[in-house]
Structure formats: structure tokens, C-alpha cells
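Below, each structure is written out as C-alpha cells.
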Structure P
Amino acid sequence: MSLTSIAKRSLAAIAAGAALISVAACGASNSSTSNSADAQNADSGTINVVTSINQWGSVAKDLGGDLVDVTAIMTSTNVEAHDYEPTSQDVAKFGKANVAVVNGADYDSWASKAAEGTKATLVDAAQAGGIEEGGNPHVWFSSKVRGATADAITAAYVQAQPDNKAKFEELNKAWHTKSDALESKIKDASATLKGKPYAATESVAWYLADDLGMTDATPAGYAKASANESEPSPADLKEYTDTLASGSIKLLVVNSQEASATTDQITNAAKKVSVPIVELTEQMPKEYDNLLDWMGALVDDFAGALR
């Protein structure tokens, strides 16, 4: 992440705090009425679900069917959750939710803060999957986290509407059946990809590459700078481009949402020596309305690049 992104992230945290204060001031007088109405809605109608990002929103919808009304705050690949500056309307949506789904691992701290103190049952994907604060936050790329989060969402739905437990369990089973098909695709692809060294401009898809059995060969100096959210040194960049030129890296993974002069230099170096490139985004692209379908397409991209 660039230094500009770090500054944006600080501003996003300030904006989230300001939005929370604004909502609290405006909504204090009628909060008990609103909470009562929302609780009744969850018991007798649809469960109001708010998610920070669209990929978890798609999972929430798949697991709830017509028993849930899902709103995802972030739906665009033009900005990542690290940099997002929530509006007071965004924060207010969490106040009306029966279930809130956040990514966690400090990826969308603005959403976690917005959900705090509300009546919503909170599902934290990273926490559900055993990823601690400070770990790689791009957890939707992880098979383990996807499954654990799906089960946590189902548990939250059953808590909200116990009478519909059988229906939620049926939807959960259907989701896991589709997830199992994705796992089979990952296993098949790993037969080709296992042990293959790759490098990345950011560790966005680390979990997916790990599930595929690939080896992260991103030069250490660059990887450390990226993990510390600082700019790599000229020596780090030279090491990266020299490693690409040596032919030891078989695939380059590029996060197109964080394109910069630095990533352009790395991408151009890869193209010069015909290293295959897989470009991806952090947010789920608009052409997909399902996290599992998106992951399946990325598995195809990884496998296809090294055929």
C-alpha cells in the first residue's frame, strides 16, 4: 500500500468517527422505537443484513435467500476498503441491521466501529476463520475463512429467526455444496501449480495462492516494505526486477486497484521476459454477484497462466 493510501486510511478512520458522532446525535431520540421495529422485522419478516464489502454481501444473500435483505456498503473496485470514507448514511445502516458482517483483521475498521454498540449480531470473517489482528486481511481468498464465515452467518440467522432454522440449514448445505465444487477445482489446479514460485505486487491473493500450493517468491525487501505499508527502496525494486529477469518467478500477481509507478515498473519488467501476469482486484468485480464464482474464475486464471 502506498503512502498516499496510508494517509487516506487515517482520514477514513477520522471520517468514520465523525459519522458515528453525527448518527448518535441525530438518532438518540427515536432509537428505542427504531430498534423495536427492526427487532419485530427480524422476528416476523426479513432479516436486515449489512455488510462492509460486496463479496461478504453475496455470501450473506446466498445463505439467507428470501428471508434476508442484504445491503453491501462497498460495491466498487474503484476504491478499496482500507481507504473508504463512510458517510453518515453508511454508518446509520449498521444501526438498523439485525446482522452485520465485517471483514475484520483491520481491513474495514470503519465498519467494525459502526457496528459497535448496535443491536446487530456481528459476524467478523477474520475472527471466524481464526485470523488475528495484524494478519493478512484479504481473508475472502481463503477456503478456510469462507467456510467458517458462512457457518457464522448461518448461526446469526438462526439466532434472529429460530423458527426458520431448517431453512437456513438447507441454504447453508447448498452453499457448502457449491463451495465443495470450488475446492475440487482448487485441488485439480494445484496438481499443476503446486510448488510453482510466484511474486506479487501486494499480498492480496496470498491465501488463494497458498490454497493452490504455490510458493511465494516475492523478494524479501519489497515484501517487507509492502507489509509495513511503506514505499520500497530503489534497491528493493532492483532486486525485484532482477529476480523477474532471472526467470525464477513463474507468475506475477498484480492488484490493479493499487496501480502506481512502482507496480508499473514491476509489471513492465515481467512483460519484458514473458512472465505470465494475473491481474485481480480486492473488491469483487461487477460481473460477479457471487464470491464462489469469482474465486472459481480466479483459479482458472491462475491455472491458465501456467499451462
Structure Q
Amino acid sequence: MNDQKQILEVIDLWRTNKKQYVKKSSFSAYTLLIENHILPIFGNKYSIEETEVQAFVFQKLESGLSQKTIKDILIVLKMILKYGAKHKWVDYSPFEIQFPTEREKYTIEVLNRSDQKKIMNYIQEHFTFRNLGVYICLSSGMRIGEVCALTWEDVDTENGVISIKRTIQRIYVIEDGTRKTELILDTPKTKNSIREIPISKDLLRILKPFKKIVNPSFFVLTNDAKPTEPRTYRSYYKNLMEHLKMPDLKFHGLRHSFATRCIESNCDYKTVSVLLGHSNISTTLNLYVHPNMEQKKKAIEQMFKALK
């Protein structure tokens, strides 16, 4: 090997190269995983053995990190090592890492129907633009970054459609050795996330009078040229839920609640997947399609009915 390098040197070269090809938000996510997890353990090494990576995985699980986050770290580590091997800076043999079997099933938290109705009725009676954002999310399944980035020109009350074209998020950046965060307005996470969502009749009734008088370039949540960021809006939502004595539900639970109501109403899964902007239908199926006991009983009864 002509020019063997330490992993930290390979990381710097990989980052410079990668920055040209990925979105700013993706680059920020890679940087965060590298700084917090990869550099402290592997930075000073010249090569990495599979046994070291397996030990790293167990150590991270022990510290309470989720399997999803650890798998994301391994994806970034593999990209770095492949890049290093391609330029003959490091030896890299693909590793097969094992994870313990997950015993606990992932359950999503959603509002029940009566709590959802209570929130929606309250917002209709106590209108503010920030309250309107919660109502929009319950009516459309939008993500928090998408509703924060929504402008009035994205709301077409004539055709009854909301267009999702942008998302807003605070990302982590390192410039000249200084760590800081930056608020960015960007296209959504995948091409499927750029989508159109029909506006319900109740929501249309709320939006139509405003649409005639607002500045189309203003953000819906602030009705101003300056948006609110997800962190601030999450805090506002938490206070609203406390005021209404609602269960302690994360903001993302509004999206889950929308999807669950769609599934309960027997919407076809492909349509729900498209409305949510999922990159494939399996994401929707894995998250939301879990037959309850009533549905299971019905299936068994139908099967025996057919036998008779």
C-alpha cells in the first residue's frame, strides 16, 4: 500500500468529495454521526476489523442508542471505508454485523378519535395561525418541517389542494473548525415527499376567507415573511396540548393520527402512502397496517363461513 492514511484523514477527504453530491441536510446528518460516534472510536486507526465494529455496535446498544441510529452510523462508516479502499488508503473487507433480536414491537402513538375531534373543534373556535398548523397536520399528515415551510401560495383553495414543495430544518454545520447550527429551507427529504394533498371541506372553510386577503409569499404559520422553525413550533404545540389536557404526544403523532384515521376508514394503502409522501408502500404497511383483535376475529369467522 503506497499511501496508507488514518481513518480521520480519509474522513476529511471523503467529506470534501461527498459535499458536492448530497443535499446540505444529508451532509449535516453525516457530519453529526461522524463527529459524535465514528471519529472518537476509529479516527486514529489505519484499518478497522470486523470484530472492532461488532464490539462498537454492542457498546452503542448498551449506551441506549437505537438500532436505527447505529445502522445509520454503519452506513456512513462503510461509505468512508469504501472510498478509502478505492484510493488505496485503507484496507477494507466488507463486514457482516449482527444485531440482537428486537423483542419489543415498535408501537406508534396516536390520538384517539375523541381527542382528535376535541383539538380540531378547539382550533375552529380559537383561531390563530399557529393553531391552524396543527389543524392542517391532522387533516393532511404533513411533517413539522413541511408545515413550517408552507406558504399561502402553496394553498390552492380554488382546486382544494395543498402543494408540498419545501421543508425547513435546523442543521449542524462546521465552518473553519467552528461548530454551529443553521436554519435552511430546502426541498423535502425524498422526491415522493413533493406531493399534492386534497384539502378537506372543513379545512377549506377555514382557509378560503384568508386566502383572499393574505400575502401569497407569506408563511402560513406566521402569516409573515419570516417562518417559524420546527423547534419553536414543537414547543408551541406542547403548550397547546397541555392547555387542552391532552396525552403527551410528540408532534409527529399528528401525522401518525392522520394516517391511522385513513387506514381505519378503509382507504387503500397505496393512496395513504402517496398522501404521506413515503418513498415506498412497505414503509406505510410496516408502520400502520396492524390488524386489531376485531379484524383478526372477523378474518377467522369469514374463513369458517367459507368452509361451511
Structure R
Amino acid sequence: MRDYEVPEGKQRVRLVLGYDGTRFSGWAKQPGRRTVQGILEEALARITRESVATVVAGRTDAGVHARAQEIHFDLSREAWHKMPGRAARPAGEGMVRRLTGALGAVRADDIAIHRASEAPAGFDARFGALWRRYSYSIADAPDIVDPLRRSHTLILRERLDVAAMSAAARSLVGENDFLSFCKPRPGATTIRTLLDFDWQRGPDGMITAIVKADAFCHHMVRAMVGACLKVGQGTRDVTWPQELLANASKESPMYVSRAHGLVLEEVRYPSDALLAERAALTRASRVTNDEAD
């Protein structure tokens, strides 16, 4: 049975959530550490009375935030239909209410459950995605530092050259081997299609990068951001990130930016009719433990 096929008697559930990654050791469960997956699966087990294994669209690293993370898990149909309890509400709404309450009981208010629904046929949160979009935020002057955003903004002392950073970022767009910007894992490909990478300074003076790709390998976003920071600080030429890309070597110097400036903003999937096909194609082309930054 393929991972995107639902076992007999089970209901695949699609869940959308956000979280502040500050106090988490990343998404993935780790013994003795507080992780999003660990807290979430414990809460799901409490409200469903079943052991639940979640599959995530993007395995964020320690300190990285998510505004709209996507996951799926398989649950018995009986447990799913019990979610509303005695209330006349959809099962998904019942799950959101119960799961929010379970998270509140363990003081996990840094996780917000947005939506729960029956997943369409063929849905696979990880391999079915068309692309993931991240943002990275920087404040590079004292007068624009906002203490209310300090947990998800990189604060720098020197003014950055945003035009140079933007030119460097755009030179990386396309299908490439991003080995120079990744920590490769055994059996994992480092070939990715970077769909968009750009830097902009907003009206408030804040600098934001938008990074979108079909998928990301470990540390890829933060390494690309780190390379652009070197350009923006004037210590590297605007062509340097593209030269690193062309070199495609794990021996290349890699400057990984701080995690707290990074936010997973959105994950996009194809139409329901194409979900199974997309999952099968992605799985065939990429054998990996990736999706972390």
C-alpha cells in the first residue's frame, strides 16, 4: 500500500496549524525534547484515544515558525465521527475545538489549530505539495526594531544593501543542485526547483525575503539567506551566491542564518483530481528525509 492510500476502515484527516517555534526543538519528535509533532500527537491521542502518526508538509527546524503548516494522519472512522460529541457541528470543527482544548491543558498556546477536515482522495501532506513558501524578516536599523516582533525578526546593527541582496537571490531561481546550500542526508537528492526568491524593504523599513520552491532540503532557506546577507553587508560580491550554486559542493562555505527570522507561510497543493498523481510523481523523483530548515 502506498503512503497516500488510506488503510481500510480509516479516515485520512487534513489539519492546518500554525506555531511559534521559539520554545520548540523543531517539528520532528525527539526524545526528551519539546517538539511540535510530539506535543500535537500526544494531544491527538488524548482526544481520539488512538495512537496517531502525523505526516507533515515541511519539517521545520528548531526555532523556525509556521503560519500555515499542513499535516495529515489516518484515524479510525469511528473516532473521526465522534469528534462533534453531542453538538450539531461538523467533525472537523469538533476536532479543532477538542484539540485546542487539549493543547491548552498542557499550556501549548504556541500552537494554533486552524482547520481540520476529511482529506480528499490521494492527499499526502508531504509528497502531494506543489510548493512551499517561506518568509524571512530582518530589521537593520534601531529606529525600525519592533520589540513585539523580536521573536521572529533578525536584528542587525548595519544597514543592508537590499538591491544587491535581491539580485543575488534572483540568480538562484530555477531547477538546480543546491548541494552548496544544504546539509545532505544519506539517500537524499539536493536537486530542487526554486520558484521565487527576492528581498524587499517595506514602508516600515523592515526587510523581508520571500522564498518559494517545490521543496527544500535541510538548512537550504537559511543558507541562501545567509549568503545574501554576506552580499548585503558588502563582504561578498553579488555574484558569490550564484558561484556557490554552480560549484555544487558540500565543501562550500555555508553561512546559516538564525532560525527565528524564518516562517513557513503557505503550502500549495494541486486540484483534488491530481493529488494522487502528484504524490506518486514526487515520491518517485525524490527519496529523502528532507523538508527542514
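Values quoted throughout were computed directly from the atomic coordinates according to the rules given, and no laboratory measurement underlies them. Quick caveat, the model's predicted, so the values are computed rather than measured. Cβ atoms are built from the backbone, for glycine too; each structure is taken alone.
For distance in nm of label points 7 Å out along Cα→Cβ at positions 79 and 175, the calculated result is 2.2, so let me know which of P, Q, R that is. Before the final figure, lay out the partial values.
On the way: P: 2.7; Q: 2.2; R: 4.0.
The read-out comes from structure Q.
Work out the source of -7500 here, i.e. which of P, Q, R gives that when helix-only ellipticity at 222 nm (-39500 (n - 2.57) for each DSSP H run of 4 or more, over all residues; to 500) is computed. The read-out comes from structure R. Match the computed value 4.6 of distance in nm of label points 7 Å out along Cα→Cβ at positions 151 and 231 to one of the structures P, Q, R, and report its label. So the calculation was done on P.
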